[in-house]
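The following blocks contain the structures, represented as structure tokens.
What follows draws every value from the coordinates through simple rules; no lab data is involved. Given the structure is predicted, the values throughout are model-derived calculations rather than measurements. Cβ atoms are built from the backbone, for glycine too; each structure is taken alone.
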Structure P
Amino acid sequence: MTGVQTCALPISAVVFCAGLACFLLLRDFRSRDERFYRHIPTGVILHVKDGSMTLPIGRDFEHMDKDWVPSDLIIKTVCRILIPFIQIYALYVVAHGDFSPGGGFQGGVIFGSSLILLAISYNLKVLVRRIKEKVFGIFAALGVLIYVGIAALCMVMGGNFLDYAALAPLVWDPHHVRALGMLGVEIGVGIAVTAVMVIIYVNIVSIGRHDEGL
């Protein structure tokens, strides 16, 4: 299993670098002055060209993209119900990656897909507003650091790269040190993959502007 974990490190590094490259190549920090709103009771689309003018988002108005078709209430409701269960299953896959099929990469993909589903069922602004861009960047780097940190700690304790047995003096249950070490690695991979998936999606669908897209 150590060999499998060691092979996963380059994969995680490649995923992180892919997300970083996508951000650097596509991110556009130029602000757009025009905004589109939909009047919910009547369905009227308002095009506001004055960037300083904003409408209250809530019961009467909602953000929309210029090419966006208003989402259906049934789709929103079904996705709102499904997303928590998808995320719970993703955590299950991450937690059981050392004993059964699954792991941090698979669990991270599932969790990231649940966030993308939120953007698809509502709109991109909802996702970006609830989870800021900086948060995704921090979590992408944090996931890689957790992975590398555990591997480096094994070497500091006198073992080899990802030699979990070397961590026995640091845990409360030395008999399960291998499982605990692998769980930490899977969590790090899951966090990184989740964040990078969302970063790539948001930048591609919005052409780096993070304002409107699928």
Structure Q
Amino acid sequence: MIGTIDQITGKLVPGLVWQTRNRPLLLDEFKTGERGDSAAVDVLLGAMEDGHYKRKIGLRSENCREQDGTLFYRVENGEIEVQTRFSSVIATMKNWDMSRSGKYAALTQRCIPVRYSLDDETVDDVLDGKQAPYSHRKYRVREHVRIPRRDYQRIRKLASDLRTNNKDFRSVYTRTIGDLCRVLAATELFSPELFGLVCHLKAGASLEEALQRSRES
């Protein structure tokens, strides 16, 4: 995830958080409880928070530095440091809510978690060759987006009202404000139903529950 040093040549093997800079990092079948998972989650926690991560790896290496605008990847005296930026989509069959480690709860808080299961009728339809009930919209997101203060205050009020009525939402309240700002920047649309959906997902509701609650509110 962060990269390593080839023990024979001493050359850098760049990590995913640098290779996918300014692009999506897609992780399928992400596992937990496996050997080495803890270190991978540590990197994700740091890189997804503010894009920065630094770690000593204890291997001799050639010093090097790669630069991409304000982003960089540095190796010096057995230490790797990265300043990166990426969006991430993580898919897993594991129920992170059952994990004893607080790291997975912290990772979930940095995401918009979509918990779902297909009903029997949908599964049978897919097995019969019908198209799955899913569609997506394409958005052309501008490189720089300024959110008007009026819209920011509306986001704050929407999230604050939910926090008052849902104790499970309080622990993710501040992170959700950032998520809603990013949703607004991407869609350029203030949608109370969509924002409510995100809030309920962050609070731990399943996709079906979150959809129902957002429509009711």
Structure R
Amino acid sequence: MNHEPTAYITGHKEFFGIDFQISPATLIPRPETELLVERAIELVNAAFPQSCLVADIGTGCGAIAIAIALHLPKVKIYASDISATALEVARSNCRYHGVSDRITLLQGDLLDPLPEPVNLIVANLPYIRETELPALPPEISMYEPQIALAGGRDGLKQIERLLSQAGTKLLPRGAIMLEIGYEQGQTASELAKQYIPDARVNVITDLSGLDRLIEIFPSQRQP
């Protein structure tokens, strides 16, 4: 009756067929984000079959990182978040699913806490435009953390900041996969080209034909 999401009442949410503990400190994982996990798994299997270092930026409850870790046993993952409270939830989920030895949790802003370059950067960062925030359903606007939703004037503030940092954080032949809003494909692609001019950028649509991800493949030049 008060619009509180069921996931926060029960403290659990299924994502990618996996049960996750969540709290009001973390965004509720959504089915749309499963496409990001699917594409990441496909890329790692094709390009990095022996070993791979992945960074999940803005990990929240750890859903993306843990789903990748459970499906790719040889992968090592850095999972970062600016929120210490969210990282406590992620830590609990890592222990529950037995992947604490392969996921290193880091507190900090975007790519800043990464101790070394990685093969793949994945992120579901805030992408809601500031003008759209007041129109969100009360289940979202009243309960989910604003820091995980608000993407600034055009919705791409945090995505642009990540792209500006990516040059020194990606290994040769590495890639970046970012979830985006349903009509942000062109603008996000232009941003990627602005910060990584030689990159190949793909816009991936979901089953409804809406923009859902951008995939960024810098040239194979040495950094």
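Odds and ends about this structure:
- If distance in nm of label points 7 Å out along Cα→Cβ at positions 107 and 187 is computed and equals 2.7, the structure in P, Q, R: Q
- Distance in nm of label points 7 Å out along Cα→Cβ at positions 27 and 163 from the coordinates reads 2.7; which among P, Q, R: Q
- A value of -12000 for helix-only ellipticity at 222 nm (-39500 (n - 2.57) for each DSSP H run of 4 or more, over all residues; to 500), calculated from one of P, Q, R, originates in structure Q.
- Structure responsible for -0.41, -0.60, -0.96, -1.44, with log10 I(q)/I(0) by the Debye sum over Cα atoms at q = 0.10, 0.12, 0.15, 0.18 Å⁻¹ calculated and labels P, Q, R on offer: R
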